[in-house]
Structure 1
Amino acid sequence: MNKIIKRVLSAIEKKGFEAYLVGGYVRELLLGRISYDIDICTNATPKELVSIFPMALAKSLGGIDFKIKEYHFEIMTYREEIKYENRRPSEYNYINNLVLDLQRRDFTINAICMSSKGDIIDLVNGVNDLTNGKLVMIGDAGAKLKEDSLRILRAVRFASTLNFSLDNTLTKEIKNNYKEIKTLSNTRVKEEFDKILLSDYVKKGLGLLKDLKILDLLNITYEEIVPVKSLEGMYAQLDFKYNFPFTKPEKNNIKALKEIIKSNDITKLTIYNYGLYLSIVAGEILGFSKKNINKMFKELPIHDKKDINVKPLDIVKALDINYSKKISVIMGELETLILDGTIKNKKSDIIKYLINNKARWV
């Protein structure tokens, strides 16, 4: 356990309270992974926690939030949730009972605790499920999914990030309740989809979403997926009508990537028109070498229309014409001719070409 984490736990214990690591940090530690998101549960109330950590911010459901170096701490008071509204507990009580606090959580692998001494406290059989690669809901799976339908997507996300399987009861209840996903905001849906698409076992995750009819529910289809580290590249391989809340640049990039993928080729013209980044992402999906794409980029005579070594005034003088929309047409033609190697991007060569072909434009 890191000294910073131990120091935070000890600060709570020195005031006479219980404090345990719980959730993702413990899960990742037992899997041999590193996490900087630290969840701590305690019987100290939010008011008492603020007195121990005055630099902290208050959390909406009771508890505090702060950062120390690279670690992000969330410390929550033990609580019992009585009623849910819109995925959030609308009624809850602070309690002095770790066992009851763990019962409100989602999956057993997320309810394994660790003391400041490094001892594991496993009250829900989470270690066994972690060892067996099983995702099991704590308590009544159907009721838990109805309380918060985001847990359906979280189940698939954990299965695809950890390469775990869903236990039979959880699978059955997801099939009974999957339509509840429609109650989620598109922002929350996208957050989980992002994590699934960038997971090490994305094909497994998408396969689960398909088997559980979630893709049909959201009007998402795909034929084949090539895992890439670009999120835009992953979405470009999906056909979807679901209204994911993309930014305008994301929408434009996904649209462009779809166009390149559909062309099934990466040429110098592709790189010029779409840029190096999108060409590399699409190239990875299509099986083109990044090295070759970079080589083609470097060999381009121009990378933008502004690189052409004549200006509108040069064209006006060379052809003895007035400024008009025709200048833009001529610049477009010069751009194509330079890219395909018909003329070199030298001012003297371009002017000579313009004069020799004056009849085309005058």
Structure 2
Amino acid sequence: MNFGFTEEQELLRAEVRKFLNEKAPLEEVRKQCESEEGFDRGLWKQMAELGFAGLTVPEIHGGAGLDLVTLLVVLEETGRSLFPSPLVSNVIASQAIERFGNEEQQARWLPGFADGTRLGTLALLEEGDDLSPNGVQLQAKKDGEEIILTGRKLFVPDAGNADLFVVAYRMGPGPEEVGLALVEKGSVGVSASDFPAMDLTKRVGSLELTDTRIPSDHLLCEGGPAWSAIESLVELGAALVTAETVGAAEGALAITTSFAKEREQFGSKIGRYQGVKHPLAEIYVDIESYKSLIYYAFWALDEGHEGAALAISRAKAYASETFPLAGINGVQLHGGVGYTWEYDIQLYLKRGKWMRPIYGDADYHYDRIAQLGGL
């Protein structure tokens, strides 16, 4: 059986790599992530025109209608460059509407995701930082066919730039009495902003809702189906982040290996010493391990395979443990200068710190592996 990418997917990879090499080398990434918005809207528009932004949006709504495995190719390359963009957040928001929205909702919002004019994100976590049903405490009040939301969502990816939020709320005291609603940034009582974070290439912030009225045509689902939907979106987020991590880890390894081949100590290149070679080899083995896990996970998602959730948790747990360590070792192998702003390796260390907890850290996913395995 052939588990390789198709010729079309490899051509897509080459096109994405060429685009990023020309438009967003690491020097440009540094400039973008220090800007007010944290990314270049002009480049995002170009990505949309090339079809990258709406890759998984159905063709009927202006997208390419391709599968998640094809998206994985793009994510690996954006991760390799640490490219600042709302791509992951946008995919999660568009998938929420595609999977759980009705035809009218899909026709209303999906075209904007496809052409790059709309930015979306998932607003799930609150003060408890809990990915279980108990973590959703934003209480909804019924008012006819509308609901009224008042509360705060934290650690929202791309909060400051998002136009549309997929918000999880609570409709009753029961564990799974929750719902999903679409909240537009321009609505009354809605305020969103980013807060300072270690990784400037990934913006995160908060969403404040004050007596915000949500009309019935903005509601996606409620009750048991809503919690299943939330779980699936968290799993999707973990998968997307891990796919980007594969590229980022390979980028960090390439930078450190290149440095080891050039740096001299005691009259010899440091790359010839076992104390340098062995950590680099261990990073490579780790990357190949969670790469194979996430490749299988994406295939399982596309095929609707029942093992998709388990595969995602295995990949995210492994990557959450080992990629931050790869960043630490990369900085250490650069010696006393690795942590300074002038050296690119510190950017990858910070990406590792960001990806470790997002959509579940290693402990969370190891627990899920045990549960899904019947333990």
Structure 3
Amino acid sequence: MTDLVRQELTRQTGVLVVKVGTRVLTAADGQLDEQRIASLAEQIAEQCDQGRRVVLVSSGAVGAGMSRLGLSRRPREVAQMQAVAAVGQTRLIECYDRVFRQHGRHAGQVLLTAEDLHERGRYLNVRNTIRALLEMKIVPIVNENDTVAVDELVASFGDNDRLAALVATALRAPLLLILSDVDGLLDRDPSDPAATVIPTVLDCDSVRELVRDRANKLSKGGMQSKLNAAKIVTSAGENCVIASGRRPNVIRDVMAGETVGTLFLCEGRKSLSTRKRWLGFSSQPSGTLWLDTGACAAVAHQGTSLLAAGIAKCEGEFSQGDVVSLCDADGREIGRGLTNYAAEQVRQIMGLRSEQIEEVLGQSPYSAVVHCDNMQIYS
């Protein structure tokens, strides 16, 4: 069944980001399902032939490496897992390039770490490289660089759902399509026979209580991570669909406006600028500023700058120009911004009126600690 909202959305989608999960790409025995990969490539090639530019964010490197090396369990040691990913990534990209060449296109490998999207210059380089690949009619195959990403060093995205969301927001793609082994977001526990797919969600936060994840030996993501990815995309002014990658012709059906999976609609706000997207979602905070109730209300609902008087607590060590997290009294992050003052200076002036800053620091170069132009508020 077609849906007029979906039809209009897909009609306006010139750039499509498709994320495919490990459990879609592998068969029951853990081996790569090359038949499914070929089907996905055929559908993506069709979208390209219709004038759309498609980016594929693909998991599966570790799973592909496990199958090639004959392993039945995901390695626990970081170095071993990275070695398995190195073996699997070569097999994965070879498979993609082979099937895309059957449709007159090439696959281009793009391996990223979180740092590549955290640092502003590298963020722009990533975006420009992917755009260049698209202009050359090459299908970018994006994956986390598992051979160098290490969680302890805050260099890992955590899962490819978030990576896909960040790529989609960087490219200003109107639609992110997340393909998993589930049909969409269910209205109750998946074990309940009466559970049905929710066709449309207007507010990601309103459905979080429905999410229950289970551990899996191959993949890291789950419905929680997919919901987080949808939240990033919809907060930036775009849309997201979560659907089953095991469904035949799923990409064709979604792009035809069929009621497939769950559609998460943008939250009604205007599309964010590229700089605000980077600041709000890709950057990693170097410290945290806790705001009092009045400051929270002012920056969140009135769009004002953050003044020193509204800061109740300062955590971390950061320099002028670094990204800081802005939290309310309960520790909930309400946004991020670029600080005009270093952490040591903030601790000296927090709680003071702007006219008192010079008395304490000997100078007052900025009236605001975080200017509203350098701030992205989530709610």
With Rg/Rh (Cα atoms, Kirkwood Rh), for residues 110-285 alone derived as 1.17, matching label from 1, 2, 3: 2
Output 7.6 (distance in nm of label points 7 Å out along Cα→Cβ at positions 126 and 326, calculated) maps, among 1, 2, 3, to structure 1
Among 1, 2, 3, structure where helix-only ellipticity at 222 nm (-39500 (n - 2.57) for each DSSP H run of 4 or more, over all residues; to 500) as derived comes to -17000: 2
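The numbers here are math on the coordinates, done by the rules we state, and not lab data. Bear in mind that the values here come from a model prediction, so they are computed numbers and not experimental data. Cβ atoms are built from the backbone, for glycine too; each structure is taken alone.
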